[in-house]
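Take a look at the structures listed below.
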Structure 1
């Protein structure tokens, strides 16, 4: 297993270069340690990644991926992720020079939709799955709602059309606490798709595997 360190600046638009070596018939794993421009570990919590390799320019070059890496996180909070190939995958790779890249997608950011409160005179008791709110402008089914300390980040499953400002949540998330009028309510919505960064690329030199007698 090898390790590469690099600094990631999302504003640069330029991937980091790292050359790797794969030995046919052996498990391959390379860990990347990522820091920000302040030389601190880059928090990759909630991120996801993908990576492939293909034969590079020259004899036998193709634009078809030769294989797909597994991308995982050793410690996302500490900016550590890895790419790997199993021994069966490396055994099937013809020897030669390849190119690879690692694409990383940040977590989707939640955005505040509305801050309001439980309506006066509409106490929500123990086990309640619907609430009358002072206002629900802009709120949609699928948004998350937090109600004081009793309900935290629970999906809105229904919005009443015949009774103003009433929402429903799933029965599995009922509160064991009494929720009084005036209790603060926050609605949030998961952001849309985010930018995909080409974070790392480079060359991979693949050495052919050699069968060994047991």
Structure 2
């Protein structure tokens, strides 16, 4: 059976339902985050054959062993960053580019780094086509961050690390927030870290499951 196509009106209706049923009812209360999630066309960030499922509350494979996170997780992580119109954000793990688009709805500048050139190129083209000019996609080792453009008001990591990479902490501005899944390969804790001068205050938020963050300051490919 061929999945039905999703046109603009269908997509808008499904996004609204996603916001009301998956996000607002589960405690996402930040008006800016809710508006961003209702604005970004999530179905364009997945393969054509998966578009019918784009607004369900589940992750979707995007190739090369990577996924686009479920809408609730995208919204929760974004809410934890406490972004405003002056925020400079670093995203580690571009993937499809969807999270970067949501961030761009809220922040003034988004840098996003992806280790797979194919995914980076695809995300860059789509973000450009959709008019997200404040997003810069870079190919590289996300576990090392992007020191050339630091410090960042917020850092979001969309893959799981065995520990918080030190370079990401170093690139966080004073008062900045870092959101990252930390733990084993199967189950992690979503962690919020706030920088206060030379101190970092950590709070575990919820259990989660992400693909591993591979890089010099995280997992090796063979771990």
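Readers should treat all values here as calculations from the given coordinates under stated rules, not as data from a laboratory. Nothing here was measured: the structure is a model prediction, and the numbers come from that model. Cβ atoms are built from the backbone, for glycine too; each structure is taken alone.
Kindly point out which one of 1, 2 the value -7000 was derived from, the read-out being helix-only ellipticity at 222 nm (-39500 (n - 2.57) for each DSSP H run of 4 or more, over all residues; to 500). Please report the intermediate quantities before stating the final value.
Values: 1: -500; 2: -7000.
It traces back to 2.
Once distance in nm of label points 7 Å out along Cα→Cβ at positions 56 and 72 is calculated for all of 1, 2, which comes out largest?
Details: 1: 2.7; 2: 1.5.
Sorting by distance in nm of label points 7 Å out along Cα→Cβ at positions 56 and 72 in descending order puts 1 first.
Given a value of 19.5 for mean count of other Cβ atoms within 10 Å over residues 120-127, point me to the structure among 1, 2 it was derived from. Working shown, then result.
Values: 1: 13.1; 2: 19.5.
Traced to structure 2.
Which of 1, 2 yields 27 for relative contact order in percent (Cα under 8 Å, 6 or more apart), as computed? Don't jump to the answer; show the numbers that get you there.
Working: 1: 27; 2: 14.
Structure 1 accounts for this read-out.
If you work out mean count of other Cβ atoms within 10 Å over residues 136-143 for 1, 2, which one comes out largest? Don't skip to the end; give the middle numbers.
Numbers: 1: 14.4; 2: 19.8.
Checked 1, 2; max of mean count of other Cβ atoms within 10 Å over residues 136-143 sits with 2.
Of the structures labelled 1, 2, which one yields 17.4 when Kirkwood radius over Cα pairs in Å is computed from its coordinates?
Working: 1: 21.0; 2: 17.4.
Only one of 1, 2 returns 17.4 for Kirkwood radius over Cα pairs in Å, namely 2.
From which structure (1, 2) was mean count of other Cβ atoms within 10 Å over residues 24-31 calculated, if the value obtained is 12.8? Display every interim value, and only then the final one.
Values: 1: 17.6; 2: 12.8.
It traces back to 2.
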